[in-house]
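Structures given as structure tokens follow.
Bear in mind these aren't lab numbers, they're just calculated from the coordinates by the rules spelled out. All values reported here derive from a predicted model rather than from experimental measurement. Cβ atoms are built from the backbone, for glycine too; each structure is taken alone.
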Structure I
Amino acid sequence: MIIGDDIRKITLLDWLENDLLMPVSRLEPASSDASFRRYFRITVENRQLIAMDAPPEKENIAQFIKVAEMLRPTGIKVPAIYHRNLDDGFLVLEDFGSISYLDRLNQDTVTELYGKALASLFQLQSHSNLMNADLPRYDEALLERELGIFEEWFLNRLMDITISPELWEHVRRLLINSALEQPVTCVHRDFHSRNLMILISDSPGVIDFQDAVIGPITYDLASLLRDCYIAWPQTQIEHWLQQHHNRLLQAGLIDCALPVFTRWFDLMGMQRHLKAIGIFSRLHLRDGKSGYLKDIPRTMGYVLAQAGAYPELSDFYQFLLHNVDSAYLPEKGI
């Protein structure tokens, strides 16, 4: 098999064929993401598997394994791990195929697909054993660092603008305090249409879960319903939000009224979207992955909608509206 001069790919193939004695007849890129991980689809005796390449100096493959083993008993569908090589940073995984929710979502499919996604999210939230999870906490320090990505990479570096320390401190405190007052659960952190896979049975398959934490109960719900890669009407979002609120309430996972839950959801989503805008900017400026810039206007639209809806964020709303380049604002306003 000719695979060029990619040293890690050569090392991966050597491990597969010589250590695992797997007769690999085909190895091709399956996907890549915003990290340093790569995925290859391999064919072994007419069976397709996924090989993960996660350089040990840049990625924590042991954390991926730990979270996968923790999530499996919750009932959500995560890929089986067949072989592991922690020293070199390689795994052989179950192949969930190449069709994500994002590939199939439209007005005709969204009700069924989101129904299954919300059921899967509820399984995660209701069946996770937090006492034995051994996951990092989504604490104040982590929330601060994430918001710092927006300030540094989007405002300062991409836009070349600054925000007054007083205004930025006000925004940070509002968002962080709202996050920290919520009940906690297992948080996937990227529970959205690109990480939910359509399977023949037991959809969705859930991937990219290695950064899971214990954190605010609305975080994954905001990731799903206010997806950075696809948007839905506000009335539909409110319907899903109310359904999930009722489900959590009946399970005893929350005891708050819908308006309180909605505020948590809105402000948690805003924190996530500010972080995402910063990450998209960093991927462009630092890593040369400029394709994510096209997702900033949609994501900024969410931020503006929430900043405009809450009076205590009106100054931040005006700051964004008058300082952010029009290329990164939503085309149809807010």
Structure II
Amino acid sequence: MILGAAARVRRALYGAGILSRTCLPRPVICVGNLSVGGTGKTPHVMHLARWLTGEGRRVAILSRGYRRRGRGVAWVSDGAGRIATASEGGDEPVLMARSLPGVPVVVGESRAEAGREALARVPVDVFLLDDGFQHLSLARDFDLLLVECESGLGNRLTVPLGRLREPPSHARFADGMVVTKCPDTAAGEKTAGAVPFPEGRPRAFSRLVPRGIVDSKGSPMDAVPQGSGVFAFSGLARNGQFRDTLEDAGYRVERFLPFPDHHWYDLADMARVARESGGVPVVTTEKDLVRIPPETPFTVGALRVEVEYLSGWEELSRAILRSLERGGPR
């Protein structure tokens, strides 16, 4: 209740111009959500980065770098050289940097400062603002709201009584919406119907598609084909979803070990994994893989997943491109 009231007041202050927004001299596309975790922001940001790069746009990603060990602006990658460790840049920014060669990734509490730092060093045509729906101090040209299909808006209450960061009515501030992790379009439509998102704005429906097991360098691990028995672990907001995804992808999860969300693994954790796996191939998520100590004495694979749109992508992508052509945040 208190968080919801604070979010309303904050939105009102920015809307009235009492609190000012910083405008970067390049378009900003924001990807975020109303809920706490679990909507698939990272793979959707990566999908947008690949698409925009294919459209000939020079992309840079701005992120907070959640739970990194440090403050201020930090380069996770300049798109060409060294990639920071997860402790330096945060697990999700490091995963994006590893998966997107040539795309700079910069983190900072102030994404405006991170954006200015990026522009001082690399050419940028468009910024992707990762997990920025509540980062109102930076103006954006397009706000993309993600809603997870199964959970939707939950009990529609804000933290701590529910899972929302803002009231459901704040969905109206988004320019586009994607219902994620949909088993099919019909299920996505049902979830979308419960979200107070304005009619006439683009909405799309996506799912995460497994692409096999990869190693720490992103190379396929042919030794762990579909049908293999695996020992799995993860530190996610919803660990059960990862187990389900593995099984749906055709792997036999012989045992599963859950950790807290964004857990920093140490050698003791990995020793436990080694003991309990009993020689069965060990797999986790790509986001967890970047948080494993590099000196881990055995191979850990990761299930690669990518975004696939079931419907609505053409309309959504056209709306995003129109926002870039308009120039200047609203």
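Figures for the structure shown
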quantity	calculated
Entry that produces -13500 once helix-only ellipticity at 222 nm (-39500 (n - 2.57) for each DSSP H run of 4 or more, over all residues; to 500) is calculated, selected from I, II	I
Distance in nm of label points 7 Å out along Cα→Cβ at positions 54 and 70 - structure with the largest value, from I, II	II
Comparison of I, II by distance in nm of label points 7 Å out along Cα→Cβ at positions 46 and 78 - largest value held by	I
If Rg and Dmax of the Cα atoms in Å is computed and equals 19.6, 61, the structure in I, II	II
Per relative contact order in percent (Cα under 8 Å, 6 or more apart), the highest-valued of structures I, II	II
Per distance in nm of label points 7 Å out along Cα→Cβ at positions 14 and 302, the highest-valued of structures I, II	I
Distance in nm of label points 7 Å out along Cα→Cβ at positions 30 and 118 from the coordinates reads 1.5; which among I, II	II
